[in-house]
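Every number here is computed from the coordinates shown, using simple stated rules; none is lab data. Bear in mind that the values here come from a model prediction, so they are computed numbers and not experimental data. Cβ atoms are built from the backbone, for glycine too; each structure is taken alone.
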Structure I
Amino acid sequence: MIQLVIFDLDGTLLNSVADLGQATNVALKMHGLPTHELDCYKYFVGNGISKLIERAVPEEKRTESFLAEVKTDFMNYYMEHKTKLTKPYDGIPELLTYLQSEGIKIAVASNKFTAGTQALISHYFKQFNFAAVLGQREGIPIKPNPAIVNEILSVTGVDKKDVFYLGDTSIDMQTAKNAGIFAVGVSWGFRTKQELLDNSADLIIDHPSELIIQIKKLR
């Protein structure tokens, strides 16, 4: 019986690529660097902000100090504009409503920095009671290391066999596998269905309503 659903954030709950890409492009422009088409950011994101900035900056400029400067400018812009273009994917509010009505716990495990993760959840999903909303923090390894998922399991007290993990990238599928929980790939996010299949997704869904159907079969 499913008792907990853990969600990735960017590309799973929220279509945030436009805000992430725009903030990065603004930071790049501030340093006289070329910008990227927004679709490129679907492949730049997923491994945390530091990796996003590293991927966006030309290789010859990737010194530790310079990347830190660009990251600071990104953070300043992003935290002020993070909800300008971002929106929940169709069907996500309805899915969260169903899960909460059934007494199924919900949580977020993201590689986005914690302040950004919690701010977005509070802004878009304040009507829902999340058991945990965890992002990238100092001293905690990021996904696909299962540390953040294991922390959620500890907080909720739910057995691994009663958990679904939803995500849109190879990192998410690897995270679920490393944590020993059921990996649900979502095809509406930033990456391809083939990437999810290649990384051992247990199930792939094309719309949030399909998860409701799956859960009803198990209850």
Structure II
Amino acid sequence: MDEIIKKALEENRFPTEAECRELLKKYGIPVLDYGVAYSEKEALKIAKKFGYPVVLKMLNIKGLHKSEVNGVRLDVRSDDEVVKHFNELKSEWGVLISPMVKGLELFVGAFQDEQFGAVISFGTGGKYVEVYKDVSFRIAPFDKNEAIKMIDETKVSIILRGYRDKPKNLDAVVDLLLKLSKLMHENPEIKEVDLNPTFAFDDRITVADARFIL
């Protein structure tokens, strides 16, 4: 069992998003740059390091979607805004700050099924993921060929492969799915993973939001 998961279970809580991102990094899954601020001074230092605009997020240990608790501030563009939003979002766990980026939004997730074990999901991401319902599933573990088939079962695969544009980094998406499969297989204490959105660019992908349920 990973130390991050072990610590969260011992404290009877879910991992914060910062902890989720750290565990993803351990498995070689690319995550959006971030810092955690516990004071206005730290928040300003992190924001200035990334450059405006930035995103501020409330860190919670209840596994809630941040939209449920009004816990996200997008497109923050000044020192004054950083201070204002930091004070609205702060908790003992700090406030997560990341650069504001835009790319093709993907949904990547996973859950533990009582009968089949770890199941990985992939599809169109963003705030309308439940509207589009463009998602495919595979039982973990699986190989590269199965990951490609999984991607090609979705409509978003057409964009990934370069519809009216140059293709995105499909190999990076495949790699992420395989690494998430390994993470879930090795950490059965994780009952659910939600990596939405994960952004795909021409040359890379990066997880911009991470939520684990234990």
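Determine which structure produced the value -10000 for helix-only ellipticity at 222 nm (-39500 (n - 2.57) for each DSSP H run of 4 or more, over all residues; to 500), calculated from the coordinates; the candidates are I, II. Traced to structure II. A value of 0.35 for FRET efficiency 1/(1 + (r/R0)^6) of positions 31 and 191 (r between Cβ atoms, R0 = 25 Å, to 0.05), calculated from one of I, II, originates in structure I.
Using percent of Cα pairs over 13 Å apart, for residues 95-134 alone as the calculated read-out, with 65 as its value, let me know the right label among I, II. The value was obtained from structure II. Largest in distance in nm of label points 7 Å out along Cα→Cβ at positions 23 and 47 among the labelled structures I, II is structure II. For FRET efficiency 1/(1 + (r/R0)^6) of positions 87 and 183 (r between Cβ atoms, R0 = 25 Å, to 0.05), the calculated result is 0.50, so let me know which of I, II that is. Label of the source structure: I. A value of 16.8 for mean count of other Cβ atoms within 10 Å over residues 39-46, calculated from one of I, II, originates in structure II.
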